[in-house]
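Each value in this text was obtained by applying a stated rule to the coordinates, not by laboratory testing. The model shown is predicted, which means the values in this text are computed figures rather than measured ones. Cβ atoms are built from the backbone, for glycine too; each structure is taken alone.
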Structure I
Amino acid sequence: MKRVATSLVLIPLVVWVVLAAPFWVFAAVLAAVGLLAFHEFDQIAKAQGITPAGWPGMAAGIALLFAPEPFIIAALTALAAMTIALRVRDLTSALPSASVFLLGVIYIFGAWRCAIGLREIDPHWLMIALLVSWAGDTAALYIGRAFGKHTLAPRVSPAKTWEGSAGSVAGAMLAAGIYAHYLIPPAPLGAVLALAAAANIAGQMGDLCESAFKRGAGMKDSGTMLPGHGGWLDRIDSSLFSVPVVYATLVFILNHVHV
């Protein structure tokens, strides 16, 4: 019940932010959610005995999110991560510390940078990138419960099944096809369905990756701020994979068309 109530609050808000809010509101929401998710990622690292990135990582993430040259910021972030890792007392922790710093920044804020690019192309494509995860999660839950027999990744997430995973892909394709038919009519249906399937599969990998990190840290959820959902990272883990896949695909198509 808590999960449904939280979704009923979050989904209309996210739809408004993506489709109708001024850019500064959209950017502020991305930054806020990114910082909260990054903090939770830091806590997962800390639980595994790795020195968290802390505020330097957050600062690097905001710079990556809004800087005009993100590739330069990404390279500088790697240098900063290695330099800051020199502060650790046990030098065997220097490499894991630097790696977690860089991974957290690129993983969370790099994906959100792609969300900005998607919204600039067309806010409806960003909605599809989010929708494939939302619809897929719902379909996977019900189909997995009804028909799930074969575990997908028992070491990482014992409750997930291949049947639920297939249902997730089907649900994502159905939702994206209907959405695009009415709101992005020029988009070829076949291309939309293929992109929805690819983005959903990427999102499922994102969910499994975060589950692996949490299981390694002995944590059930990344946080407690969202009743029924856990933490912010738990809520956006799929989107952090699906958004870059949709953005990269569209950028490739647009560049190909211009050529």
Structure II
Amino acid sequence: MEPQPIQPLKDTQNEPDYRRIAIDRVGVKNLRFPIQIRDKAHSLQSTVANVALTVDLPHHYKGTHMSRFIEVLNEHGPMLHVDNIHEILVNLKKKLHSEKAHVDFEFPFFLEKKAPATKAVGLMDYTVRFSATIDAKGSDFILTVIVPVTTLCPCSKAISRYGAHNQRGQVTYSVRFHKPIWIEDLIQLVEKCASSELYSLLKRPDEKEVTERAYQNPVFVEDLVRNVAARSDQEPNIRWYSVEAENFESIHNHNAYAMLEKHRDSQPTVS
């Protein structure tokens, strides 16, 4: 018995859509993928990213080919850096016949930190996000770090006879840059702007030092974003930034929040 010829499968995605409405972004998200990040110590850090890959969809197509997104990602392997992401965007456009492509990689990034007094070593985790887009106008890349910090309330310190309330906060700091910038440098910039940075491991002498440091350096949530902005303005490599700060208030049933954004494409003279 002769084998029957294989009939081509119907490609529903390529069928025309009668509504003639283009879609800005279509693709896959919440995809976990192992990656390797080169850190400032010139070593590789292995982590797992939550990935989103999207393209635009012209009005005349019914759908996109979801499997092609995964194929493009797998072709590039686990090593992730700025040039690598640009290649992924170019290949997404090519493989999916689109005019615009966008990717997000969000992942935990670990730093080894020494406690301030005892120098006990612990690992601190931070959330990092790479967001990149390519279209007919060119490409765009935004690096975001989410940094937990401690803040101590200046008002509470000024009006209280004993102590002052403090709380953990979170700073979301996003930048565009002229030349690649280290994740560690952005984290350090933010931590210097708070009442105190956080540590994963603290012994009693360390707790004493961190508590007293925060008490000597009170900041409102407004101070926090202004401090980050002031330091950003002294970095000629940063051409745009956005900074958000949220305090998880310890004596209120709400959070305190502040945000600012600044374009710095024309660089000022830095003294």
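Laid out as a table, the results:
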{"quantity": "Among I, II, structure where P(r) over Cα pairs in 5 Å bins from 0, in percent as derived comes to 1, 6, 12, 16, 19, 17, 13, 9, 5, 2, 0, 0", "calculated": "I"}
{"quantity": "Structure (I, II) behind the derived value 19, 39, 25, 12, 4, 0 of P(r) over Cα pairs in 10 Å bins from 0, in percent, for residues 139-202 alone", "calculated": "II"}
{"quantity": "Origin of the derived value 0.95 (FRET efficiency 1/(1 + (r/R0)^6) of positions 27 and 131 (r between Cβ atoms, R0 = 25 Å, to 0.05); candidates I, II)", "calculated": "II"}
{"quantity": "Structure responsible for 22, with relative contact order in percent (Cα under 8 Å, 6 or more apart) calculated and labels I, II on offer", "calculated": "I"}
{"quantity": "Read-out FRET efficiency 1/(1 + (r/R0)^6) of positions 19 and 51 (r between Cβ atoms, R0 = 41 Å, to 0.05), computed value 0.90, structure in I, II", "calculated": "II"}
{"quantity": "Read-out semi-axes √(5λ) of the Cα gyration tensor in Å, for residues 67-210 alone, computed value 34, 24, 8, structure in I, II", "calculated": "I"}
{"quantity": "Test item: helix-only ellipticity at 222 nm (-39500 (n - 2.57) for each DSSP H run of 4 or more, over all residues; to 500) calculated as -7500, pick one of I, II", "calculated": "II"}
